[in-house]
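Structures follow.
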Structure P
Amino acid sequence: MDFELSDEELAFQSAVRKFGDKVLRPNEQKIDSEARIPDEVLAAMADLGLLAMPVPTEYGGMGASAVLTELAAEEIGRGDSSMATAVFFLLEAGWSTAFSLFGTEEAKKDVLPPVCAGKAFLGIASTEPTGGSDLAGMHTTARRDGDSFVLHGEKSYISGTEEAKRLGGGHVTLAKDPEGGFNFVYVPTNTPGIFAQRFHNMGRMGISTGGLTYQDARVPARYLLGKQGKGFGLAMTGFSIARTYVAAACIGAAERALETGIKYIQERQVFGQPLGKFEAIQFELADLYTQLEAVKWQVRRSAWLHDKYTLKGDTSHRSEIDRVVSSVKLAAPQVAFECVKRVMMWHGASGYTKDVGVELAFRGIMSYMVGAEGGLNIMRIILGRELLGKEFLPYK
């Protein structure tokens, strides 16, 4: 692995940083208060090629590598620290990759170009009201009926339910096949027989979270990803990619928070000297920076592994990739949350206000602690499985 970015990667990173500074930062409070990402922001992202950027050029994307996409996720997390724009970005980036890898040619031509153009949304629907990780307890079914799949059941805590209704688009959906196994099917949200509701989160307000109810909703069989009954592994590949971008977005938000904190403790005078002269604050900063740098490069490694193996269909390093991805999805939200929390505390009472702006990240990053592409304890279970063996799983 080469730690040095190419000239093209550095130029792209710089362009996305400028986009974050000029477009996302001025809009992040609006995104939070109005609970939606403005159309002009999505249009600007589409113009830069940021929407579903890994999609091959023949379907409207830029054919970006996982490393390049990871760089973009960092910068978008930095630009809108509420995580709303980052969630929109990483969902489309991660699940458009899965769609590109496993979708039918007809479906890719139908679905991906409007997603890349910002005229449709693409997300993931796997969680159900009974839980998100207990797949044995999944109730939603997708049964084959001629040239269609018919879905019945309910999904819950799904990101982008309102965006898929407003913009068009839908979610790649994991559901049980009555004949055995799981089907992984793209389901447009505006399909007859689908009913959506919106939940009210504490943070990342700019992208909706809600539930989807399927009452014998019928979608074309060409929207099946992979083979019938074999969708579980495909969904896990998509989660592995998306989790890498989740971690990257956390890195970006945490770096911005530390930059805010460093400037403050350099300037804030307490007892006749800058706050940063106090050893307790210096040691906290040193620890946070060290932890953040360590996980940042592990995230970069995760993206590099996807480029080297996952995106080429090579499963020979699956265990290594699972260890790396689960470790960064476990570590990055926690390190980022700690960075944000400490910076808020350095600011004292003002850190608790919206004027400083750090609380946006405090609320947004929490979504990655409790769930969003897999909760922290699920990452621990995956790591335990890979380190000890499947016989040590806490379930059969």
Structure Q
Amino acid sequence: MKSKMRDDLRKKNEALRGDITAIVRLSADAKIVPELEPYRSALLKNCADLLSKIEKNLLDLSLNQNDLLPDILSETSTLIQWARFFKYRFVRPLNRASDWDRVCLRTISWLHGQHSDTKRFPAVFADDDISISPSTALIPFYFFPCIEQRTLLFQPLLFHEFGHLLYLCHKRELDELVGEFQQVVEGELLPASQRNDQHSLLQMKTRQSVVEVWYSWIQEFFCDAVGLVIGGPCFLNAFAAYMAKYQVGDYYRQPANLHGSSHPLSWLRIQRLAERAIQRGFQSTAARVVEEWRGIARLLGVVEDYHGFYIESLGPSLMNTLDDMLTEVAPRECTADEAGSDVTRIDPQSLVGLLNDAWREYHRNPAEFLTWENGMLKDRYDLRAT
């Protein structure tokens, strides 16, 4: 029995060695832009670490010591999961690489370079809806849609995803602040008097569900706030445009769909983000965005109702908690020049200035925007329209 287990483990580790060796070969041979080289180097280093662990397993198996088998089995199980993870995620950015990658890669590299907690991470992303798989132990992995990769307008959305990475870097401190806000939520939801009956028990369960939902919700509000701090008006413009699906679901959900949800309603996020934008001096952008969203709400006939998951009395506490969270992580702030007009002529290297210029140009002359953008992509990224 032990002999068969040893043979099975040996075969599996040899197969794993073949898989990781193939990943190394594919990664090393991939034709990529220079901006992706730091990621390839990090990936190859991680592959070398996995190969080293596989070789150790094979060496331990050759000793024919039965007492080592449980540890080898556990290590092999971990290696199987890592090998699959590398195959379905980490190799993707190298296999699908194109010249257009440098737009998102430069945005991510710039973001990582702006904060001491993230300077060590290489930039990488793959095709999918906008999101991030944050990690401080390995490599934070971004996702971005294939069409939006090729325009400047939606690059600011990466600022929100970067917020999730900052949250992970400061998780202990931020979780404490979130916990304090959840206590405020619970206090706001407590009835003036409580009864010891079935109705009271149902109220208690509902209240607990709302409190638990806010652990995820406030993280999304926080990442929205990070995006605004870093990008200024361009983030609010990008966020409002990308999130608008012109559906009732943007504004309203049934209570059953709010329980256990990971994201607040888009309309609620837009309103809170607009409030923060006004505080930062971006009144015209905030007013335009809110009016656009209100116009759609009127056409859809939506009545604003969050079924107790958000009440106006929570607004000041939410704002203060987000301020404290931002103070804790200290993201790089958009300057007045970058948020102002024609900053690319003041500082040609300003990424945030370029992205704000892009939205100004889009609103100023949408019919000619592609021509303007193509010129910027050629000059700044050496890319030509396809």
Notebook entry, point to check: If we compute Cα Rg over 2.2 N^0.38 Å, for residues 211-338 alone for structures P, Q, which one ends up with the highest value?
Noted result: P
Next item on the list: Taking 0.20 as the value of FRET efficiency 1/(1 + (r/R0)^6) of positions 11 and 283 (r between Cβ atoms, R0 = 30 Å, to 0.05) derived from one of the structures shown (P, Q), identify that structure.
Entry: P
Next item on the list: Figure out for me which of the structures P, Q the number 3.2 belongs to, where distance in nm of label points 7 Å out along Cα→Cβ at positions 19 and 115 was derived from the coordinates.
Entry: Q
Note to self: Comparing P, Q, where is mean count of other Cβ atoms within 10 Å over residues 291-298 highest?
What the structure shows: P
Checklist line | Structure (P, Q) behind the derived value -21000 of helix-only ellipticity at 222 nm (-39500 (n - 2.57) for each DSSP H run of 4 or more, over all residues; to 500) | finding: Q
Item checked: When distance in nm of label points 7 Å out along Cα→Cβ at positions 171 and 235 is computed for each of P, Q, the largest belongs to -> Q
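Read the figures in this text as sums done on the coordinates, not as results from a lab. From a predicted model like this one, the values you see are computed outputs, not experimental measurements. Cβ atoms are built from the backbone, for glycine too; each structure is taken alone.
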